[in-house]
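Each value in this text was obtained by applying a stated rule to the coordinates, not by laboratory testing. Small disclaimer: the values here were computed from a predicted structure and weren't measured. Cβ atoms are built from the backbone, for glycine too; each structure is taken alone.
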Structure 1
Amino acid sequence: MLGILFDLDGTLVDSTDIHLYSFLDALDALHIPRKPGIEAEFRRQVGKRFIDIVRSIYPDMDDETLQRIRELKWEYTPKYLHLIRVLPGVYDTLSALHGRYPMALVTSASRRFVQWVFGATNPSLGMYFDAVVSAEDVTHGKPDPEPFLMGARRLGVDDAVVVGDTDYDRIAAERASFRFVHARDIAKLPEILKSF
């Protein structure tokens, strides 16, 4: 049976600003200077695990400070949850596929953030998924194939289609030997799947 593996940020919801603003708040709270172009660089790397993004922006930062930034980011995140937006076509597509294919959410975001998204969306996006793979569940994040391979395992399928919006999603899907559909085509997904 074919499984469908969905990315979260940029594919089902727009939550980039939530991650960015809470990250910047954490930097400010710790009096860490913002590097020039930090907002654009952060946005460019969305799709990777948060800690990996911070490491790439601040390569010389010690682990203790990295962990403190992550802790503070989660403290600040709830004040931005009202910015979550379910992207166009998502509910129609998930409703059309629900019950016809096993579906998993495979995200670089934390389990806590996934639960917040499920709680902030109405109807809850969580009702459509048979499994969830979050950042804590894997050793290597995208573009490593581990997250998507784990998603397929949790669905009990050998073959899957990955739906995502970044090169990290595409590369991870290819490395897992799964087909990839870009999120911009999510409304066409039910038709696209008929050709597989």
Structure 2
Amino acid sequence: MARPQSPDYDKRRETILAAAAQLYATKGFPGASVSALAKACRTSKSLIYHYFPSKHDILYAVMAEHLDALTDAAETACASGSADDKLRTLTVGFMRLYASAQNHHKVLLNELDRLPPERRADVVAKQRRIIAAAESVIAEIAPGGGERVNTMLFFGMINWTHTWFDPAGPFMPEALALRVVEIMQRGVTPQAS
């Protein structure tokens, strides 16, 4: 008979993933041992391995969880009305996730090559779906060519906020997102009201 799942299974799993994201973001994947992760979680290595068969499975879960949230935000945006509404919903959704999951995002950007090839291919496929959703929204804003370039410029503005964004600073993610939307719609020079 299979061992029953603990009532707090999902909470423990999320705790492990949050600690792993923080550890991998600060020490890098190779520099963060399962022992260090267990210590950060105040648990045992055997409990970590109960939830994840290997260190690479933890890394994959950190990335996949973040990408799944971004995919949900993209799908919500694509169903949100006018092209301007879609761009605003997409950008605000992404910036909220980037601000609340800075460690996950940093791990995704810096540790992808550490995954085994099949897992890396899955992560890249998820990334491509997110890029395609953004590209479809941006094509509605500025049709007529250049959608791929504009999409990459869009991601260039938002993807690296984890390197400088301060959640305690004067700008909230929504304000930054709306500035990105304004730049995408009208350019860098603020428009007169």
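Taking 22.5 as the value of mean count of other Cβ atoms within 10 Å over residues 159-166 derived from one of the structures shown (1, 2), identify that structure. It must be structure 1, since only it matches.
For which of 1, 2 does distance in nm of label points 7 Å out along Cα→Cβ at positions 55 and 183, calculated from the coordinates, equal 3.7?
That value comes from structure 2.
Starting from the value 0.95: which structure in 1, 2 was FRET efficiency 1/(1 + (r/R0)^6) of positions 87 and 119 (r between Cβ atoms, R0 = 30 Å, to 0.05) calculated from? Here the read-out was taken from 1.
A value of 30 was computed for relative contact order in percent (Cα under 8 Å, 6 or more apart); which of 1, 2 is the source structure?
On the way: 1: 30; 2: 23.
Only one of 1, 2 returns 30 for relative contact order in percent (Cα under 8 Å, 6 or more apart), namely 1.
Determine which structure produced the value 0.75 for FRET efficiency 1/(1 + (r/R0)^6) of positions 15 and 95 (r between Cβ atoms, R0 = 25 Å, to 0.05), calculated from the coordinates; the candidates are 1, 2. It was calculated from structure 1. Tell me which structure, out of 1, 2, gives 2.2 once distance in nm of label points 7 Å out along Cα→Cβ at positions 7 and 39 is calculated. This value belongs to structure 1. If distance in nm of label points 7 Å out along Cα→Cβ at positions 47 and 167 computes to 2.3, which of 1, 2 did it come from? Label of the source structure: 2.
Supply the structure label, taken from 1, 2, corresponding to helix-only ellipticity at 222 nm (-39500 (n - 2.57) for each DSSP H run of 4 or more, over all residues; to 500) with the calculated value -13000. Working shown, then result.
Working: 1: -13000; 2: -23500.
Working through the options, I get structure 1.
Could you tell me which structure in 1, 2 was used to calculate Rg and Dmax of the Cα atoms in Å as 18.8, 70? It would help to have the intermediate numbers written out before the result.
Numbers: 1: 16.7, 53; 2: 18.8, 70.
Corresponding structure: 2.
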